[in-house]
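The following blocks contain the structures, represented as structure tokens.
Just so it is clear, none of the values below were taken in a lab; they were calculated from the coordinates. Given the structure is predicted, the values throughout are model-derived calculations rather than measurements. Cβ atoms are built from the backbone, for glycine too; each structure is taken alone.
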Structure 1
Amino acid sequence: MEDKLYQTFVAATHNVFNLMLNISEVSAHPGADFNCDNEIDIAIGVIGDLQGEIIYRFPISTSLQLVRHMSGMEFNEVDAFVTSAISEIANIISGNVLISLSENMKCDILPPVQRQRDDAKEYEIRTSCCIGASIGNICLEIRLNKAA
């Protein structure tokens, strides 16, 4: 299950980056070695047959590049517009993943929220991947439990 989720998230990120940002060169590798001191964490809650969250960890430099690429406007700091834009990218990627998985399970996503991740909770399914593109790297932490 973890490998399928990993591959589905990589494919969805590649598709969204290609369609929305015109970025076709996207690479992926396990996210265990992702290290960033200055980031924005966006959480997308998952409910249904799977329950938990996906944490998108956007380094600030990647966030600014992503929004510049989307809007054509220059940003020097993270503000409400930047946070909203990267939240929407996370929302779109997550929605695409759950559509891809909908043949085998029923899940829905909750609106994105900016918050720090909580490493204290236990999850049955826990994996991460780092997505690399010309705008920088993004780490996705997938943390889910199967519904009882």
Structure 2
Amino acid sequence: MQAVREGTRWMLRLDDGQDLFEALSDWARREDVRAAAIVSGIGMFRRATVGYWNGSEYRPEELTVPHEVVALHGSIARADETPSLHLHAGLAGPDHHLVGGHLLRATVGVLQEVTVETFPGRTFGRPLVESFGLRMLDLEPGSHA
């Protein structure tokens, strides 16, 4: 992985074969990123699993052929002092049709270019919200009465 920073913005290049979630988590841990937005991402995934939230669980679809990443967005927060990523992706297959949703897993194919905007001095949380059964972004953890 290569990473450069200008102010609060980072440009990352992930390489062929890297696990997207592992690489982004390792980078966030190394740079002590506790609050960030994944602004954009393009490249290719060798394999990926996207999910659709049906109201009670994610319905996964595994993509076993390479897909172009035409959109990647999300957030980085902290859950129990470890990076917590929430990513959504739009992926184009060899037939030029798009598939997308909540990104559950992905392996980089060739490369992945990711732009991240960080919020230094802040920590976003991701507590479990029991009524939905999901971990939801909390922009000001600890400030709720």
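So here's what we get for this one:
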item: With semi-axes √(5λ) of the Cα gyration tensor in Å derived as 24, 16, 14, matching label from 1, 2; result: 1
item: Per distance in nm of label points 7 Å out along Cα→Cβ at positions 80 and 104, the highest-valued of structures 1, 2; result: 1
item: Source structure (of 1, 2) for relative contact order in percent (Cα under 8 Å, 6 or more apart), computed value 31; result: 2
item: At a computed 1.00 (FRET efficiency 1/(1 + (r/R0)^6) of positions 16 and 56 (r between Cβ atoms, R0 = 25 Å, to 0.05)), which of 1, 2; result: 1
item: Read-out distance in nm of label points 7 Å out along Cα→Cβ at positions 40 and 112, computed value 1.8, structure in 1, 2; result: 2
item: Origin of the value -12500, where helix-only ellipticity at 222 nm (-39500 (n - 2.57) for each DSSP H run of 4 or more, over all residues; to 500) was derived from one of 1, 2; result: 1
